[in-house]
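So, here come the structures, one by one.
Every number here is computed from the coordinates shown, using simple stated rules; none is lab data. Here the structure is a predicted model, which means the values were calculated and not measured. Cβ atoms are built from the backbone, for glycine too; each structure is taken alone.
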Structure P
Amino acid sequence: MERDVYWYWLNNIEGIGRVTIRRLLEEYEEPCYIYEEADSREIACLLQTLDLSMYEASKDSDRLQREFENLKKKKVTFTYPGKEDYPERLYNILDAPLGLYYKGSLPETTQKAIAIIGARNCSRYGREMARFFGRELAKCNIAVISGLARGIDGMGHQGALEGNGYTLGVLGCGVDIVYPTENYELFMKMERQGGIISESNIGIQPFPGLFPQRNRLIAGMADGILVIEATEKSGTFITVDQGLEQGKEIFALPGKLTDRSSAGCNNLIKFGAHLVTEVSDVLEVLHYKDGNVVYANTIEEVSDAQQKITLAPNEKMVYSCLQIEPKYLDDIIMEARIAPQDVCMLLNQLIMKNLIVESGRNYYAIKL
């Protein structure tokens with residue numbers, strides 16, 4: 001068998017994990033030696049609790065070759081430490097993965113990367129902020145890393161795609177499993193314009209124990225971690241803690257003191273995280289410099305640019321009444337001081353131009 005298949009075998013022996021695999025590699029150096037030359041009694045001592053019959057049963061070269069070929073058919077690439085495509089950043093973390101599966105491509109070694117993370121059940125403000133920062137950072141050739149979950153994660157990825165940049169989704173299941181299913185279209189786009197990566201073999205379904213492992217990889221693949229929206233006890237802080245242990249820069253978007261969904265971000269800032277109100281706050285800490293790149297530094301710049309380029313006077317009047325947070329129709333009519341029927345017509349025109357959304361019945365908000 002080729003070296004790749006031996007590594008694949010070692011990562012898929014039922015009942016052993018990374019600690020035991022490292023112990024085996026310390027003794028034998030290469031998976032092929034463990035497979036071909038290891039003495040059964042020595043292996044029994046090293047594996048301890050594993051039934052030796054399971055180890056012997058795993059050594060089925062025909063089955064292993066079929067499984068490895070199946071990865072290729074599904075356009076899944078398998079990599080491991082020492083292989084040329086193994087992510088260099090992961091060599092620097094404790095308990096680095098000993099096998100990775102990915103679809104699409106991996107970020108360039110020299111490319112700066114930021115993890116954009118936060119709550120699954122987030123506000124519209126949080127979603128738009130994740131999308132805005134993902135898009136504008138991607139324009140600056142910053143890779144956007146996240147967990148492809150609903151909420152902040154997915155919007156960070158979506159923004160990076162809109163900015164024609166690179167984005168990587170790190171999964172807590174096999175890379176052939178779309179989870180959550182609502183992210184199917186996003187998943188497919190990321191395969192083409194970025195990458196999907198996991199420590200789990202194909203076919204492995206998501207379950208809670210895999211997500212903390214996934215989070216250490218999100219932190220490991222990034223130079224910094226930007227928390228957009230998180231409650232005080234959010235699971236987001238598993239990734240933040242991993243990032244702190246790995247010496248990564250931590251950024252947080254501030255929120256209202258009365259907003260529970262931003263309490264976690266506000267606490268991060270209080271304890272020393274970089275406060276982020278504009279894109280340059282991230283770029284400066286990452287020591288990014290490229291005077292030729294055009295990006296929007298603040299949300300006001302996006303709003304101003306949209307009004308100048310695309311809107312007629314009455315449209316500008318209505319648009320200026322709107323914010324990221326949804327506003328009720330009656331309040332818009334009162335602020336705009338335009339006839340109700342005209343406001344409704346103008347709102348529909350703005351929706352058709354993809355500048356605003358009706359987030360709920362008679363509630364309207366701008367798109368960044």
Structure Q
Amino acid sequence: MSKTYNRIRSDQSLVVPKDWHQIKTIDMHTGGEPLRVILDGFPILKGKSVLDFRRYCKENYDYLRTSLMFEPRGHADMYGCILTPPNDESGDFGILFLHNEGYSTMCGHAIIAIATLAVKMNWIDVVEGENTINIDAPCGRIVAFVTVENAKVKGVTFHCVPSFVVGLDRKVIVPGIGEVTYDLAYGGAFYAYVDMSKHSFSFGLQANDYRNLIKTGMDIKHAVMKNDKEINHPFEEDLSFLYGTIFIGPSSNQSIDSRNICIFAEGEVDRCPTGSGVSGRMAIHHARNEIMKGQKMSIESITDSVFYGSIVNTENYGPYHAVIPQVEGTAHITGTHTFIIDPNDPMKEGFILR
């Protein structure tokens with residue numbers, strides 16, 4: 001056997017120069033949607049709240065977001081998170097969400113994944129049955145409940161922040177498309193919800209409609225951003241922006257209530273049913289008297305993965321009548337990484353080709 005091959009088999013260690021930046025992650029997915037959990041190597045963020053940490057990261061370390069989300073370490077639809085201190089002592093930890101455009105305010109699939117990981121890593125005192133985790137997201141406190149049976153995670157539910165409808169059946173003229181009807185609602189982030197039954201699009205909600213969904217979803221998003229002046233959170237300016245477009249239609253599976261495809265950030269396609277999007281949908285369906293407190297709705301994604309949405313409470317939230325949604329799903333670990341950023345690499349901050 002060759003001398004070189006023997007060395008390859010016997011020594012797999014890499015000597016990393018001191019000026020190379022190492023970042024360790026655990027990668028997961030929730031319903032097919034990726035989550036890169038950054039555990040070690042990210043600089044300390046300054047601030048007194050998760051919103052402060054979000055601003056500081058955006059202003060000082062955005063190049064690390066692109067390094068980890070963009071190619072060659074990630075891809076156009078990559079998603080990640082950074083854990084931070086909570087807003088106060090009643091919280092377990094805070095979380096920042098990263099994607100191809102920047103930093104979202106809420107992410108249900110990330111909450112399901114990170115709550116799963118918190119139990120698997122024993123970040124909390126785990127008990128059989130229900131484990132409660134208080135997570136501070138940029139949009140506010142999210143309460144996650146992790147069910148453990150025989151020391152294994154069986155599933156996660158979370159209660160989102162107050163979710164509300166800004167307007168139903170709004171109209172916008174989209175260049176190249178014409179008039180589009182949408183609902184504007186908030187579930188930790190603002191979305192324009194488009195019911196496929198009210199339009200005659202040339203595409204559907206299947207995987208082979210991927211590119212048409214991206215283009216049309218982004219065209220609608222930009223038109224709504226330009227024309228709708230009510231994308232305003234009642235209490236926090238940093239939350240006052242349109243995150244994406246969600247297309248709604250029927251499922252081909254008679255046991256599933258609905259299907260939705262979310263196009264968010266800079267044309268990312270959510271592989272899961274979108275936890276914040278499902279939260280907003282609970283507010284919409286409640287406003288239309290289509291779902292009552294305690295009832296459950298199953299919603300599937302472009303990969304046929306399913307979340308279950310329901311309403312646990314209602315309350316007044318600023319000028320809005322809001323619901324407290326509950327979303328259920330499962331997440332899985334896919335791997336661990338030690339990423340290396342060579343300061344001499346001309347592509348160290350990443351790039352995207354879609």
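Quick notes on this one:
- Which of P, Q leads on relative contact order in percent (Cα under 8 Å, 6 or more apart), largest value: Q
- Identity of the structure behind -13000 (criterion: helix-only ellipticity at 222 nm (-39500 (n - 2.57) for each DSSP H run of 4 or more, over all residues; to 500), calculated), options P, Q: P
- Structure from which 11, 44, 37, 9, 0 was derived, P(r) over Cα pairs in 10 Å bins from 0, in percent, for residues 156-315 alone, options P, Q: Q
- Which of P, Q yields 20.9, 76 [Rg and Dmax of the Cα atoms in Å, calculated]: Q
- Source structure (of P, Q) for mean count of other Cβ atoms within 10 Å over residues 12-19, computed value 13.6: P
- When mean count of other Cβ atoms within 10 Å over residues 28-35 is worked out for each of P, Q, structure Q gives the greatest result.
- Test item: Kirkwood radius over Cα pairs in Å, for residues 52-211 alone calculated as 16.5, pick one of P, Q: P
- Each of the structures P, Q was assessed by FRET efficiency 1/(1 + (r/R0)^6) of positions 60 and 164 (r between Cβ atoms, R0 = 30 Å, to 0.05); the largest value belongs to Q.
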